[in-house]
Structure P
Amino acid sequence: MSTEGGTKAVVAALSANLGIGVTKFAAYALTGASSMLAEAIHSVADSGNQLLLLLGARKARQEATPEHPFGFSRYRYFYAFVVAVVLFTLGGCFALYEAWHKWQHPEPIESWQWVPIAVLVIGMVLEGLSFRTAMRESNKIRGNVGWGRFIRRSRSPELPVILLEDFGALVGLAFALVGIAMTLITGNGRWDAFGTAMIGALLVCIALVLARETREMLLGESATPEDVARIRAALAEGGYPDVIHLRTSHLGPEDILVAAKVAARPDETLAEVAARTDGAEALIRAAVPAVRLIFIEPDVRHGA
């Protein structure tokens with residue numbers, strides 16, 4: 001997948017978070033509602049995360065160096081992992097602390113009572129638009145795969161991160177809306193604390209999911225089963241139907257390394273093997289454009 005779709009989703013999410021974050025802080029200043037503060041910090045964390053994703057995409061475009069011969073594509077994975085850490089610490093843990101504090105010292109919302117309701121509704125509209133953009137860009141590459149499987153199997157970090165963040169933002173806004181509405185109806189500030197606690201728990205769960213997925217990317221995931229099948233088919237078409245072993249690894253979302261040991265006939269000349277290998281490499285790149293580095297080792301299968 002190219003970075004264009006992921007970047008578009010990141011920019012849409014950043015615009016929504018910057019727009020609504022300021023109004024959330026203003027609503028908190030007017031009402032003192034802890035749910036509004038938790039949501040404001042949530043917007044700050046999300047905005048910072050989206051800037052990190054854009055920074056990672058920029059750094060990943062650096063040319064390879066002698067010290068980093070495979071390039072810098074994994075910067076995108078690294079910054080996606082940092083996003084999970086930021087979401088956990090700045091977003092989730094802060095919200096849980098604020099919920100605990102407000103549970104111990106509940107306060108009703110006595111001034112500007114309907115301001116937070118209006119802010120939350122506007123926020124849900126903006127986040128919904130951002131979420132729709134992320135879904136539209138994801139649908140271009142998702143195919144018939146379910147959303148959960150798409151997030152687990154995606155080798156590009158931006159879209160899964162934005163999908164989870166936007167989904168979490170919408171659910172978090174709903175929690176805040178319930179907490180503040182019940183506080184206004186009952187006059188009991190513990191409903192506000194409850195909404196804040198739910199926001200914190202939600203952010204921690206999303207951060208743990210993101211950390212797990214980006215950890216796998218950082219460790220070096222293989223190409224998808226579909227891409228591996230295409231690589232095997234290209235090898236067979238190129239004259240190597242007998243693959244002794246095949247290893248693939250994503251150095252980055254659009255940067256796959258392929259290492260294959262293939263069976264050659266013992267009576268072939270070096271020139272024949274070299275020509276067939278060059279042809280197989282061209283077929284692999286045509287079948288899977290993300291493949292950048294290919295190492296094919298012809299060998300004679302023992303016992304053949």
Structure Q
Amino acid sequence: MNRNSEVSGSNLERVLRSGEFALTGELGPPKSADRNNVIEKAKYLKGNVDAANITDNQTAIARLSSIASGVICLEQGLEPVVQITTRDRNRLAIQSDVLGAAALGIKNILCLTGDHQSFGNHPDAKNVFDIDSLQLVNMLYKMREEKIFECGDVIRNGKKGRVAEPRIFIGAAANPFAEPLDYRVMRLEKKINAGADFIQTQVIYNMERFRQWMQDVREKKLHEKVYILAGVTPLKSARMARYMKENVSGITFTEDIIRRMERAEDQKTEGRKIALEQIEELKKMEGVHGVHLMAIGGEKSVQGIAEEAGLLPRPPAVTG
């Protein structure tokens with residue numbers, strides 16, 4: 001990551017560079033061409049987060065394009081973090097999409113592998129996985145910094161054409177909880193070395209393990225090389241907690257969270273309380289530069305949670 005100068009001009013980058021504790025949200029595009037669905041969700045997030053992730057065929061289900069949804073968000077005054085997965089595209093298609101996204105004003109891209117197609121509504125679809133998320137990060141870095149495509153060609157029209165590389169803030173994901181645990185920090189370091197500017201982590205339901213991961217990160221001084229945003233998702237019920245524990249790969253729960261949810265008279269309120277407690281600890285944790293708040297279809301709740309967590313008002317959004 002280049003900590004010396006601005007690389008993209010994105011609002012998220014400027015907030016992180018300023019030293020402010022950043023807040024990103026998430027917006028899931030609809031399973032239709034209904035742009036009003038995106039507009040409605042964007043209204044709840046605008047002004048309450050510094051940027052919002054736009055998921056890319058989340059859970060391997062066909063949805064409105066993340067790039068198209070990101071442009072709609074831009075029109076509404078909400079800065080997008082467009083997710084791009086390697087599941088559906090080869091390197092040729094990805095580089096084309098990155099150029100298109102940049103030309104349309106998108107300045108943040110999160111690099112992901114993507115959920116396997118067998119989990120979605122087209123289980124027989126042919127997967128691609130031409131490259132993995134680590135290679136995707138490095139490909140975007142070379143496009144931005146070296147001004148070349150993966151094949152080595154310069155990003156310009158003809159030998160005398162103007163070089164017009166995408167100026168993007170490059171994000172990657174990290175899972176402090178997946179097995180083998182000893183590999184987690186090594187994987188993070190590889191993504192940093194590949195060119196990641198910021199990291200968003202898997203949702204945290206095991207603060208003890210996250211504390212240990214951050215200690216390992218600090219020991220290698222990786223928090224000085226990349227901006228880390230910790231993932232938080234408010235639980236809505238004990239049933240949701242049990243389902244995620246048993247069915248979502250890479251997520252671990254401590255027993256106290258499960259017990260709290262099961263014993264609570266108002267489980268949704270208890271889930272929100274747990275999330276607020278986590279955010280308060282994360283705000284004080286060395287090396288954590290912000291929170292990625294994933295409300296999972298609950299965009300309406302983001303403002304209230306951010307307000308209770310002392311994260312509002314957000315720094316004034318700056319574009320250009």
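Taken together, the values in this text are just the output of simple stated rules run on the coordinates, not laboratory data. Fair warning: this is a prediction, and the values are worked out from it, not measured in the lab. Cβ atoms are built from the backbone, for glycine too; each structure is taken alone.
Given that Rg and Dmax of the Cα atoms in Å, derived from a single structure, equals 24.9, 90, which label among P, Q identifies that structure?
Clearly, the read-out refers to P.
In this comparison of P, Q, the computed figure 5.6 for distance in nm of label points 7 Å out along Cα→Cβ at positions 160 and 184 is attributed to Q.
From P, Q, which structure was helix-only ellipticity at 222 nm (-39500 (n - 2.57) for each DSSP H run of 4 or more, over all residues; to 500) = -23000 calculated on? The value was obtained from structure P.
Where does the value 3.6 come from, among P, Q, when distance in nm of label points 7 Å out along Cα→Cβ at positions 48 and 256 is the thing being computed?
Details: P: 3.6; Q: 2.9.
It must be structure P, since only it matches.
Set P, Q, criterion distance in nm of label points 7 Å out along Cα→Cβ at positions 128 and 272: the highest-scoring structure is P. Assuming 11, 29, 31, 18, 8, 2, 0 is P(r) over Cα pairs in 10 Å bins from 0, in percent, for residues 64-175 alone as calculated from a single structure, say which of P, Q it is. Only structure P yields this read-out. Given a value of 1.52 for Cα Rg over 2.2 N^0.38 Å, for residues 120-247 alone, point me to the structure among P, Q it was derived from. The value was obtained from structure P.
Ranked by FRET efficiency 1/(1 + (r/R0)^6) of positions 80 and 216 (r between Cβ atoms, R0 = 35 Å, to 0.05), structures P, Q are topped by P, which has the highest value.
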